[in-house]
Structure I
């Protein structure tokens with residue numbers, strides 16, 4: 001195969017595999033270097049240039065010009081070096097181009113492997129770029145299979161298949177093959193077989209992104225989400241803020257007659273959302289975070305340890321604590337403060353850490 005045929009083959013292959021020509025050529029370039037390095041004990045002295053315009057492939061070996069050779073892979077004598085560079089002297093570093101015949105030999109021996117590796121790298125690179133753009137975002141996934149024992153869901157996202165662990169699903173989730181679902185891409189990492197995404201429906205980021213998609217004031221930055229605490233499938237608390245005094249950040253998120261928040265609740269399978277106003281004043285923030293309970297007072301016990309005492313009306317104590325302590329626990333996570341909840345006329349009852 002001459003060079004023109006090679007570049008035409010790359011063009012056709014890029015269409016067939018739906019990867020860019022440049023990505024494929026970069027993969028071929030790396031694969032050629034890897035193949036040639038094996039002849040030099042895998043030392044980093046080989047590099048390759050692929051010129052698409054002139055349709056040339058050139059491979060070079062970098063050598064140290066020395067008086068006496070100590071490493072045959074990396075060293076070359078002054079006399080030998082001067083065959084390639086007339087004024088070469090000891091201490092120089094020269095680049096020696098491998099003969100076309102040598103490159104052709106390598107291509108003939110390892111051509112299929114080089115192409116396979118290049119295709120794999122190009123595909124992985126494309127997937128990596130695609131998923132890096134979706135990192136910490138919501139994507140639509142198609143359920144391809146449910147593990148009958150673990151109830152993990154295997155889903156297709158673009159060109160890759162990922163496992164949505166049962167622990168990362170909502171308690172109300174009951175998927176079947178073919179379902180289209182919303183998942184949150186919590187992380188993207190490189191792996192031996194290509195990029196892998198950690199996906200979740202329980203991550204607080206899912207609530208954050210759903211709010212951004214449903215509340216224009218959040219999307220355009222008028223309203224800011226300061227913090228989210230979540231017990232997936234049951235309840236979440238979201239602290240919101242606006243620098244514009246004319247904007248009610250809580251009202252903007254709830255929407256007329258609760259239209260905006262109710263849509264998100266439906267998407268989350270009935271999970272309750274408490275949207276509260278953020279404040280730089282920790283006492284105000286803690287009081288707001290304990291909604292829907294009324295708070296009489298908040299006393300800061302220790303700024304350093306972020307601990308405070310809250311007093312609520314006697315008839316609001318159960319509401320402030322919540323079912324199995326959930327309301328107070330979520331408030332502590334949301335604010336980052338340890339909260340002692342006290343009824344108006346009794347001794348401290350319970351302490352909640354973030």
Structure II
């Protein structure tokens with residue numbers, strides 16, 4: 001695979017130049033102090049690199065948890081959740097939205113709330129969506145802000161009803177839908193998560209998936225659909241479908257009260273924005289005892305990046321893997337979690 005230089009200059013107006021990354025992907029990479037599994041909440045720094053490991057550049061250096069990075073459409077910035085205190089899944093964690101700018105080679109906090117998380121870019125790069133989880137009400141709120149952090153405004157909130165309790169894991173499609181996870185009945189008889197969508201102004205809210213037929217067994221991570229990603233044309237959604245069982249040989253993560261749930265990679269197509277769509281299991285039948293999540297479709301629509309952790313004899317290392325769009329193979333790419341594609345590559 002051809003090696004590429006790490007950065008290029010983009011000409012702008014009035015002689016302005018912005019630097020864009022030419023690395024193929026960005027990954028949450030474990031720090032030296034991180035002895036736990038990728039994505040388990042331990043500290044991680046962000047790394048840009050090519051799929052073959054060349055041109056690897058670490059862009060954050062503070063040994064905190066930088067979570068779920070997303071390239072801007074022009075690849076000049078990366079937005080992510082920054083844990084100022086605590087880690088993923090721990091009570092009292094303090095989180096804000098940060099941006100790394102390749103021109104300035106520096107990070108900037110865009111929010112200063114302590115409860116903002118899970119950011120996504122608009123298709124034109126002018127706006128960032130993020131979630132706020134209110135500790136007083138328990139509701140989840142969808143907020144928008146300009147790419148520089150200005151004009152922060154709330155556009156929608158969960159109702160708190162059994163079928164609309166908490167939101168999470170947002171993505172913004174190329175045809176201007178915001179996709180998000182909805183928790184159903186967290187204290188009821190059939191807790192699971194599904195996918196909904198709405199327009200950026202909170203109109204046209206529609207259920208996209210029902211999360212499958214399974215309820216969550218006591219003491220386990222949730223069943224249902226999470227970690228949504230989509231193809232570049234917006235016509236296919238990739239999701240991590242949690243099943244009501246734990247992979248044989250899986251252990252409970254350190255510090256977590258929940259048992260790991262087996263998760264399968266699914267594609268929802270051919271038109272992912274209508275009910276009754278076709279669900280295709282992209283998991284490898286020969287390797288069933290795995291957890292797969294945070295799928296991201298490539299800019300050309302032919303490949304998918306996914307976090308993968310398998311158990312049992314012959315299981316490969318946990319980390320980021322590459323698949324084709326049919327799910328017919330898995331190739332190890334890097335240690336880490338939460339990958340994203342450079343949309344300009």
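The greatest value of relative contact order in percent (Cα under 8 Å, 6 or more apart) among structures I, II is that of II. Compare distance in nm of label points 7 Å out along Cα→Cβ at positions 60 and 332 across structures I, II and report the one with the greatest value. Evaluating distance in nm of label points 7 Å out along Cα→Cβ at positions 60 and 332 on every structure, the highest lands on I.
Given that mean projected area of the Cα convex hull in nm², for residues 204-243 alone, derived from a single structure, equals 2.6, which label among I, II identifies that structure? Matching structure: I.
Identify the structure, out of I, II, from whose coordinates semi-axes √(5λ) of the Cα gyration tensor in Å was calculated to give 28, 24, 20. Value 28, 24, 20 for semi-axes √(5λ) of the Cα gyration tensor in Å corresponds to II out of I, II. Each of I, II could give distance in nm of label points 7 Å out along Cα→Cβ at positions 52 and 84, but the derived value 4.3 comes from II.
Here helix-only ellipticity at 222 nm (-39500 (n - 2.57) for each DSSP H run of 4 or more, over all residues; to 500) was derived from just one of the structures I, II, and that gives -10500; the source is I.
A short reminder: the numbers here are calculations on the coordinates, not readings from a lab. Being a predicted model, the structure only gives us computed values, none of them experimental. Cβ atoms are built from the backbone, for glycine too; each structure is taken alone.
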